[in-house]
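Derivation of every value follows stated rules applied to the coordinates shown; laboratory data play no part. Fair warning: this is a prediction, and the values are worked out from it, not measured in the lab. Cβ atoms are built from the backbone, for glycine too; each structure is taken alone.
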Structure P
Amino acid sequence: MGTMKGAVEGGYGFTRDNTQAVKGIAILFLLAYHLFSRDFRFRGFDVQFWPIPKESAMYYIFNMQICVGMFIFLTAYGLTLSLKKQFKDYEFTNQQATLFAIKRYLGLFFMFLLPFVFCQILTRVLGISRYGEGRLEKLGGFVLDLFGVSNIFGTQMMIDTWWYMSLAVLVTVFMPVCVRIYKRYGWLFAVMVLFGGSFFLEANVNLTKWLLAVPVAVCFADRQVLERMKAWQIGRNYWVSKLIKFMIFTPLLLALFYVRTSDWGRANLEFAMNGIVSVAFICWCHEFILEIPVLKQVLELIGRHSGDIFYVHNFIRGVWFRKFTYSFGNAVVIFLFLLVSSLAISVFLDFIRKVFRYSEITRKITEKILRWAESVL
C-alpha cells in the first residue's frame with residue numbers, strides 16, 4: 001500500500017465524479033425500493049419480474065434500502081473534506097463552525113426549494129391535499145416541510161419520502177461537532193457511535209438507524225481509506241490482483257447482506273449492519289463498478305440529477321400517476337418509466353434554474369445571510 005498522497009495521485013482517488021456515480025447507483029436503488037420492495041407498494045397490479053422469481057427479486061430489492069446509508073455517507077464524506085480543506089487540522093472557532101453549518105444548510109435548502117415548489121403546484125393542480133385538514137396544521141406542515149425539518153418535529157409531510165431531508169439537515173448542521181469529536185478521539189468516534197447506537201437508539205427510527213455511516217465517513221474522508229483500499233494491490237499484476245480482490249470482497253459483501261436481512265441480524269445487529277453494509281457496498285462499487293467506463297458515465301449523469309429525482313419520483317409513483325406507472329405490468333419497464341420521467345422533470349428544473357439564473361440569485365442571498373450572521377454571532 002502506498003502513501004495516502006500516492007493513492008490519490010495514482011488515479012485511485014474518490015473524486016467528485018466518483019461521488020456522482022455512486023449517487024447514481026444509490027438513486028437507482030431508491031427507485032427500485034419504492035417501486036417493488038413490498039407487496040403493498042403495487043397492490044392491485046399484476047407486476048411480472050421475469051426472468052427472476054418474484055420472491056427473489058423482492059428480496060434483492062429490499063436490500064437496496066441501503067441507499068439511505070449510502071447517501072448519508074456521501075454527504076458526511078463531502079462535508080468532512082470541505083472542513084478539512086477550509087480549516088487546517090480542523091481548527092475553527094465556534095463562529096466559523098456556525099457559519100459553515102449555515103452555509104451548507106442554505107445550499108441544501110435552495111437545492112430543495114425549486115422541486116418543492118414544483119411538487120406543490122402540480123399536486124394542487126391535480127386537486128390533492130397533503131397537509132391535513134386544520135388551517136394551522138396545513139400552515140405548520142407546509143412551513144416545516146419547506147425547511148426540511150418536518151420529520152424532526154413529527155408534523156405532516158407532503159410525502160413521506162421527504163423524511164430524509166430532516167436527516168440531511170441534522171448531519172449538515174452537526175458536522176462541525178462530529179469533526180471536532182473525531183479530531184479528539186479518532187476512529188474511537190465510530191466505535192462510540194456503534195455501541196451507543198446499538199444500545200440506546202430504537203432500530204425502527206429513520207432519523208437514527210443510519211447514523212453509523214456518519215462517523216465512518218468522517219474517518220474515511222480524513223484518512224483517505226477508499227483511496228488506500230483501491231491502491232492496495234495483491235501481487236504485481238494489476239488484473240490478477242483485481243480478480244483476487246473481487247473473489248474475496250464479493251462473497252464477504254454478500255455475507256453482510258445476508259446477515260443484515262436475517263431475523264437474527266435484524267434483532268441484534270440492525271444499527272451496526274445498516275452502516276457497515278452501506279459503507280462496504282460503496283467500497284465495492286469504488287473498487288469494481290466505477291472501473292467500467294461507459295457505465296460509470298451513465299451513473300455520473302444520473303447522479304448529477306439524483307437530488308431532483310429523489311424529490312419527485314415518489315409523487316409520480318404514488319400520488320400523481322400511480323395507476324399509469326404500474327399499468328405497464330413488467331417490473332423493468334415500470335422502473336425505466338419512473339427513471340426517465342423523473343429524469344425529465346429534473347432536466348426541466350435545470351432549465352428553469354438556468355433561465356432564471358437560480359444559482360446566481362441563491363448565491364447572492366446566501367452571501368447576504370452569511371454577512372448578517374457573521375455580524376451578530
Structure Q
Amino acid sequence: MFLVFTFPDCGDLAAESIVPLKLHGQWIRSRGWNNPIRVVFMTGFDTLSEGYKQDLVNMGYELTDMGSLTRMIVEKYPKSKSMPPYFRYTFLRWLLLLEMLEGELVTLPAVTIGGDVIFTSDPEAIYEEIKDKTFVLQGCPDFVSIANRAWLEIYRNEFLQYLSSPNDYHNYKHFDPAEARDDRSYCNVSCYKLPLRHDQDLIEFLVHFSILPQETTASAFADSKYYWMQNPLLPVQWQAEQIGSAPFYAQEKDSRFFIANKLVPFIHLQNDYTRCSLAWMGLKKFGLDFATGSILADYITGVPSFRSKVVRKIGTLAMEGRSRMSRRDIAQLLFSKNPRTGGYFFLEVLNSFASIHGTDR
C-alpha cells in the first residue's frame with residue numbers, strides 16, 4: 001500500500017533520528033489508525049537491533065530486507081557507485097521498485113512516501129482516494145502515487161541515459177521546449193538546476209517535458225477530501241487550486257485536522273521546514289513574536305536575507321542551546337500540544353507560515 005525506501009547504516013538511534021519510523025508508528029497508533037506502511041531496506045537492515053525491528057513490527061510496519069537485490073542493481077549499473085550514497089539510493093529506489101514488481105514482490109498501485117512523512121489523516125482512506133492515479137505530488141518524490149507501470153519503465157530508461165552522461169543529459173534533442181508542460185496544470189514544480197544532480201531534479205525534469213506520466217492538477221485534486229501540500233514551508237503554494245478564495249486556516253475539529261474544509265493528509269518533515277519550525281518555536285518561547293515574520297523572507301523572495309538568517313539563528317539557539325536537535329526531536333515537538341494554547345504546534349506553525357506569505361487567515 002505505502003512504501004518507504006530507506007538505507008540506514010548507523011544503528012537504531014542514528015537511523016531513527018533521521019527517519020523517525022517509531023515516532024510515526026506511535027503517532028499512527030495514538031490516532032487509532034491501522035498502519036499500512038511497508039518499509040523497504042535498501043541497505044542497513046542488519047545494522048539495526050532485533051529489538052528496534054520488533055518494535056516497528058509491533059507498530060504495524062511490514063519490514064522487507066532488499067539489501068541483496070539493491071547490491072545487484074548497483075553492480076548492474078556500476079556508474080552509480082560514483083554518486084554520493086544518498087543520491088545513489090534515491091535514484092535507484094525506483095529501479096528497485098520495478099525489480100520488485102517484476103519479481104512479484106510488490107503489486108501496483110503503490111504509493112511511495114519519504115521516511116520523513118507523517119500522516120495526519122487515516123492513511124488507508126488516503127490510499128483509497130488516490131490509488132488509481134499516477135502523480136508526483138508538486139514536484140517532490142517523497143509522495144508518489146503509481147498506478148501505471150509505465151512510469152517506472154520510462155524512469156528506468158531515462159535514468160540509464162542520464163547515468164551515461166549526467167552533465168549532458170538535459171541537452172538531448174528529444175527534450176523539446178515546445179513539448180514542455182505548464183507545471184501548474186500538471187501538479188509539478190520545476191526547481192531543478194542544470195546539470196541535474198539528484199532524483200528529484202530528474203523527476204521534475206521528466207514531468208515538465210511530458211516524458212513521465214502525470215495526472216493533471218485538476219485530476220489529482222478533483223473532488224479531493226484533502227489539502228495536498230508537499231512543502232509545509234510554503235503552505236499556500238497550491239491554495240488557489242484547492243480551496244479557492246477560502247481563507248487558509250489549519251485547525252483540529254473532532255480529532256481531525258483541517259485546512260478550510262479539507263483534511264490535512266500528512267506533514268512532510270523536510271529539512272528546511274523542520275529547522276524553520278524550530279526557530280519559530282524558539283522565538284515564540286521567548287516572546288519574540290514580532291520577529292517570526294522574518295523567518296521565511298528569503299524562501300518567499302528567493303533573495304538571500306541576512307535578517308532572516310539572524311532571526312532563524314536566534315530562534316534555533318533558544319531551543320537547542322549548544323546541542324543540535326535531530327529531525328525526530330523537532331518532529332516530537334511539532335506533534336505535541338502547545339501548553340499555552342492547547343493546540344498542536346504543527347497546526348500553529350502552518351497558520352503562521354501562511355500568514356507570513358500574506359494570506360488572509
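Worth a mention:
- With helix-only ellipticity at 222 nm (-39500 (n - 2.57) for each DSSP H run of 4 or more, over all residues; to 500) derived as -24000, matching label from P, Q: P
- Origin of the derived value 4.4 (distance in nm of label points 7 Å out along Cα→Cβ at positions 131 and 323; candidates P, Q): Q
- With relative contact order in percent (Cα under 8 Å, 6 or more apart) derived as 15, matching label from P, Q: Q
- Which of P, Q yields 13.2 [mean count of other Cβ atoms within 10 Å over residues 83-90, calculated]: P
- Which of P, Q yields 2.2 [distance in nm of label points 7 Å out along Cα→Cβ at positions 171 and 187, calculated]: P
- Entry that produces 0.90 once FRET efficiency 1/(1 + (r/R0)^6) of positions 155 and 227 (r between Cβ atoms, R0 = 41 Å, to 0.05) is calculated, selected from P, Q: Q
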